[in-house]
Structure 1
């Protein structure tokens, strides 16, 4: 059975990404065609990228990188839960992605974003990053508005319509993850 990581990308104190990530994870448990795991970038305490060699060489010298690599390598696909900070990706998420290279290759990626514009601009950047890392990003995307899906921009209360959007997103990530597994096995 394929494994999908739901990656929470914001690490700041008072973040709302954790509640969004848990919501996605709880909805994913209804599926029987994949295993899901919630991964919180904050739990890995990654410093600013500190490996002496480029990630593409996979010659990691730091224990935190080896642990992160091992965890990310377990999965066939990813759902990134991202805030939008200043029209882009949270620095902690970009840093976590940049620590690795081959671990992301030929795997599917989907996005759940939140922000004043639904996090759309963060996902635009993540799609470019995913392309460079040979991830296949799916079309479906869930965009959550700070104005309509959160009370006082802090308490997560998603509009019920987003559950169907999550279902479509999961379907696409699972389908592409299955397809790309054959590419990785060659």
Structure 2
């Protein structure tokens, strides 16, 4: 019996809303299994995508929310669609209303695959240009160095076993990793 496998993806774990939107869009299609992950669409080796693709059999439908959720690489999109066609697996894309079981659906898919890659490249170019301009304007990029005042406060609080390392991080306005780094740099240990 043919089944529907759905796949949702966002680029970062800060895009929880993006996953929720995709999951809501899947509901009317009643997928048999849903795979989700938070990883770049340019990355070809994606664990959950691989699992989803392995579940597909002849006659099944692979459901995604938007074409760029599957990939931002034309080559990867075209290869996946060709593999689906060879295996008689249908690709449904909700947002763009594409069904590759039709000739027109395959045509629109190929056109949109090209646009997805172009948009990804444009986003990358805009980001690089903005970073170059910011650097030219004297903006310091990356993590700011830890102030002596914060480091001193971490060193003062670290020996207090009544405080967790998370408490220290919160009191000093730094992340937990910073507390670990300061402790390591100063050869500190807790009892």
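Derivation of every value follows stated rules applied to the coordinates shown; laboratory data play no part. Model, not experiment: these values are computed from the prediction. Cβ atoms are built from the backbone, for glycine too; each structure is taken alone.
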Given 2.2 for distance in nm of label points 7 Å out along Cα→Cβ at positions 3 and 99, calculated: source structure among 1, 2: 2
Which entry (1, 2) yields the derived value -16000 for helix-only ellipticity at 222 nm (-39500 (n - 2.57) for each DSSP H run of 4 or more, over all residues; to 500): 2
Identity of the structure behind -0.45, -0.94, -1.09 (criterion: log10 I(q)/I(0) by the Debye sum over Cα atoms at q = 0.08, 0.16, 0.18 Å⁻¹, calculated), options 1, 2: 2
FRET efficiency 1/(1 + (r/R0)^6) of positions 91 and 139 (r between Cβ atoms, R0 = 41 Å, to 0.05) - structure with the largest value, from 1, 2: 1
Structure with the greatest value (metric relative contact order in percent (Cα under 8 Å, 6 or more apart), set 1, 2): 1
